[in-house]
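K.L.:
Listed after this line are the structures, all set down as C-alpha cells.
Read the figures in this text as sums done on the coordinates, not as results from a lab. On a predicted model such as this, the values are computed, not experimentally measured, just so you know. Cβ atoms are built from the backbone, for glycine too; each structure is taken alone.
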Structure I
Amino acid sequence: MAQMMVDHGLRVCVVSSKRWSENEVPLYGAINCINPNPDNGRTGSIKRGLFALGWPKRAIVAPVDRPGFSSRTLRRLIGSEVCTCPSNGDRGGHPILLDDAAIDAVRHALPDTPLRSLCTPMRFEVEDPHASLNIDTEADVQLLKSKWSEIESSWKVDSSP
C-alpha cells in the first residue's frame, strides 16, 4: 500500500508500535512514525501520523488491515476536496480522505474517540471487489493470501482516469 501511495505522488507515513527496518518491512520512502500506546485508540495513531506529516490540510488514512482498495479508488480520494470515503453497497469503507475540518477534529480529540464521531465523509460507490476485506483473524489472512494477486494488480498506478 505504501508503494502505491508513493507511486501516486503522496507523502506517506506508516504509524506502528515499533520502528521497522527497510529489510523487515519495505516502506518505499515513507516516514515510520512510532505510536508507543496503540491500545489507547486508533485516533491516537492517526494523530501521530498527522503530526509527523506536519498537520496537512488533507490526508488519506489507509489502515493496513484494510488493503482491498484499488489505485482507481485512491485516485478518486486524491481528487476530492471534502472528507470522502469509498462505499461498497451501503457500507462506507477505507481509505478515507480527511479534509481540514476533519483533521482539526482529530487534532483536538482524545485518542480513543472513534473517527466516525469526528467526521461524516461523503461516500462514492466503488467496484473494488475486495473493498470490505478486513484482516483481523488467521482466516482473514488466508483469504488475503488467496486474493493477493488480484489486490496487488489493482494497486498498479494507471495514468488514465
Structure II
Amino acid sequence: MARVFIGIGSNVGDRAANIAAALGRVGELPRTRVLKISSLIETEPVGQTNQGKFLNGAAELDTGLDPADLLCELQQIEDKLGRVRTEHWGPRTIDLDVLLYDDRVIDTPELKVPHPLMEGREFVLMPLAEIAPDVVHPTTGKTAAGLLDALRS
C-alpha cells in the first residue's frame, strides 16, 4: 500500500458539496482508504483570475493502486462530477491532483509527482501541512511545514 496525498479544489457550483462528493468517491476506489482530510480554505484563482474563488484542501490516502491507475481513477471522478476541460486553469467543479505518492519521483507525460507546482502554492501547502506537517518532499528533502514556512518568508 502507498501513502498518497492529493490536492482538492472546486470553484463551480456548491464547492463544499463537490469536494465532499469527490472524497466520497475516492474512498470507494478499489484498495483505497481516505485516512485524513484537511480543513477547506477559500482562495483566489491562480493563472486565470477572471473566475470565482476556490475552496481547496488536501487528503491523505492509503492505496494499492499504482500511480497511473490512481490518476485514471481520479480523472474519472472529475469527469463524473462534471469537470469540463475547456481552458487551462479555467473554472472547474472539481480538481483532484496527486501531490505526493510515497517518496517516489514520477515524470511521465500524464503524471508528474511530486506535483511540479506545489512548492509555490500556499493553497496546496497549507492544507497539506495541516494533515501531514512532517511529510517530506522527495526532491527537496523539506517537510510540508518547512515548504510552507519558506514560501511565507
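K.L.:
Assuming 2, 9, 17, 21, 23, 18, 9, 2, 0 is P(r) over Cα pairs in 5 Å bins from 0, in percent as calculated from a single structure, say which of I, II it is.
P.N.:
The read-out was computed on structure I.
K.L.:
Thinking of I, II, which structure, once distance in nm of label points 7 Å out along Cα→Cβ at positions 17 and 105 is computed, gives back 4.4?
P.N.:
Working: I: 2.8; II: 4.4.
Of the options listed, only II reproduces it.
K.L.:
To test your reading of the models, identify which of I, II gives 1.4 for distance in nm of label points 7 Å out along Cα→Cβ at positions 81 and 121 when calculated. Write out the running numbers ahead of the final one.
P.N.:
Working: I: 2.0; II: 1.4.
Here the read-out was taken from II.
K.L.:
Quick check on the output: 1.6 is distance in nm of label points 7 Å out along Cα→Cβ at positions 25 and 57, derived from one of I, II. Which one produced it?
P.N.:
That value comes from structure II.
K.L.:
Here is a follow-up. When you work out distance in nm of label points 7 Å out along Cα→Cβ at positions 113 and 145 for each of the structures I, II, which one comes out largest?
P.N.:
Largest one: structure I.
K.L.:
Next question. Comparing relative contact order in percent (Cα under 8 Å, 6 or more apart) across I, II, which structure shows the greatest value?
P.N.:
If we compare relative contact order in percent (Cα under 8 Å, 6 or more apart) over I, II, the biggest value is for II.
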